[in-house]
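Colleague: Below are structures written as structure tokens.
Derivation of every value follows stated rules applied to the coordinates shown; laboratory data play no part. Everything numeric in this text was worked out from a predicted model, so none of it was measured. Cβ atoms are built from the backbone, for glycine too; each structure is taken alone.
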Structure 1
Amino acid sequence: MNRHIAVIGIGSGDPDQLTLAAVKAIRATDVFFILDKGRAKSSLVRLRRNMLDEHTTGPYRVVEADDPWRDRSQDASTGYTEAVHDWRRRRAEICERLIADELAPGERGAFLVWGDPSLYDSTLAVLEHITARGNVSFDIEVIPGISSVSALAARHRVGLNRVGRPLHITPGRRLSEAFAAAGNDDGDIVVMLDAHESFRHLAGDDVWIYWGAYIGTPDEILISGRLGEVADEIGRARAEARAAHGWIMDTYLLRPCSDGATEHPEEPRGVRA
């Protein structure tokens, strides 16, 4: 009998964002694999365990391992891609051992993935690396989840795209390129994984930003407004939140407003949950 692995999207943090498909997959799982990112991000493990406590109906096991260290000093350098590939290879070695040692043939294992497994998450790539090595075999099922991108738009009460306009999704390190491209075709930009506040390098008078951190959690922070007016406020909020929690996950939408668009809802500039 073959092993079965489910990669379950669990939303951006709100337990109510779990889909019915995710709940069914959780209830069918024998072993949950969790990679611990250390004390600073222990709340991420706690949120996962709370979801399991609420939705599991039968016996299950949780197997934890330390997530391998990653050199983030190269995030803005030419060595970024190789650094990520090296980190994924080391992650794959850990996950391969966990699957081989902790999941018996015929059992169902699962990885609980923040947001959606298809958007800026490494789990599927790690599993592909394991299967390519050929040391352990398993079937893979993917259950989509509500991404932080969708949750961001919902919390700000806006659509991600406008009529006839393209939408770009980019990591922060490529924002300047995406912004230049968007300037040519008047597209909007969703930015993820921006550790360096790349939005500060843009001309802000004609750009509206919808920013959110810890979306869907009790620590959620929302700020929106003209970029030139709220950039410093976002920077302060990020610094305070990182100091308080030891980590931050944020996402934002940039929307050109030089065409006189009036789609920005009237709301407080900054909202904290």
Structure 2
Amino acid sequence: MSGSPPELPSAVLDALMPTTWRLVVNRRGSMVWEAQGPRGHHAVKVGYPIEATADWPAQPWTALAPAREGAVLCRLGLDDLAYGEWERGTWNYQPWREGPDLYQLWEPCRRPDTSVQPRISVALGCVEALAELHGNGWAHGDVQPAHFIIGIERTHLIDVALARGGHVPARYDFPFRGCLVHYEAPEISRSVLATGQAEPTQEADIYALGASLLISATGWRAVEYPDDAPRPVQREAVASGRRRDVKAPGELGELIDAMLSHEPADRPTAHEAGKALSAL
């Protein structure tokens, strides 16, 4: 992007007619605004292609991600949304989800010498949000702590741009090339290393949820590799199953260990994990 401050696409301004809006995320290929006005309280996502640099290859798919997410949300039955195109890519708007994310909420659990324990009810809310998506026949593909928004009444699982499970218009679709490696299941990492892409699955989502709960509760990644390791090196470590010797406290730790099983068939389903947490 140029050095001038980014602006909302005119199509979004015309559709929402917001009275206030603020930029909350501005990273490579993606911008997110919080917008309020007569149409309500919305998150606005705008994508554009990432140009190649000395350190990163070009990533044209980021321009398509907002429209792809809008299409997925429509398939999931969300009403208060729209998506479309602007001169550099695509956009969507959707309901704003208020609340801290999982990692933010469990920050007190990670403090040195803390006595604060991760709340089972919070973990259950995350499992239930994922189970709802799985129950609709979808795999999320990008489960991570920042994508669980802990609201007052329920937990929301956001950012479904990479989800698979139903029809997406071909003009907005693109291959799945993995996600944040901290939360990537071994079989996903192996496939990306071998072919450059993979297929999201519900079993891989469960692994990612286990890794998300673990790092949020303890501050430790599930798999050990140098912090500055290149992504292929990270994926080799994940694919090999090089687990850290760290556990969340109590029975939650036992469930997380099961979620992080190397073999997909050994992991509980979201429904089974929910039943286990409800019993605690």
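Colleague: Going by distance in nm of label points 7 Å out along Cα→Cβ at positions 89 and 257, which of structures 1, 2 comes out largest?
Modeller: 1
Colleague: Comparing 1, 2, where is relative contact order in percent (Cα under 8 Å, 6 or more apart) highest?
Modeller: Details: 1: 22; 2: 15.
If we compare relative contact order in percent (Cα under 8 Å, 6 or more apart) over 1, 2, the biggest value is for 1.
Colleague: Right, next: Where does the value 17.6 come from, among 1, 2, when mean count of other Cβ atoms within 10 Å over residues 121-128 is the thing being computed?
Modeller: 1
Colleague: Supply the structure label, taken from 1, 2, corresponding to log10 I(q)/I(0) by the Debye sum over Cα atoms at q = 0.15, 0.17, 0.24 Å⁻¹, for residues 129-216 alone with the calculated value -0.69, -0.80, -1.31.
Modeller: Attributed to the structure labelled 1.
Colleague: Moving on to the next point. Computing distance in nm of label points 7 Å out along Cα→Cβ at positions 17 and 201 gives 5.0 for which of 1, 2?
Modeller: Going through each structure in turn, the value belongs to 2.
Colleague: Work out which structure the value -1.07, -1.13, -1.23 belongs to, where log10 I(q)/I(0) by the Debye sum over Cα atoms at q = 0.23, 0.24, 0.26 Å⁻¹, for residues 97-176 alone was derived from one of 1, 2.
Modeller: Value -1.07, -1.13, -1.23 for log10 I(q)/I(0) by the Debye sum over Cα atoms at q = 0.23, 0.24, 0.26 Å⁻¹, for residues 97-176 alone corresponds to 2 out of 1, 2.
Colleague: Among 1, 2, considering only distance in nm of label points 7 Å out along Cα→Cβ at positions 105 and 233, which has the greatest calculated value?
Modeller: 1
Colleague: Something else: When distance in nm of label points 7 Å out along Cα→Cβ at positions 9 and 145 is calculated for each of the structures 1, 2, which structure yields the highest value?
Modeller: 2
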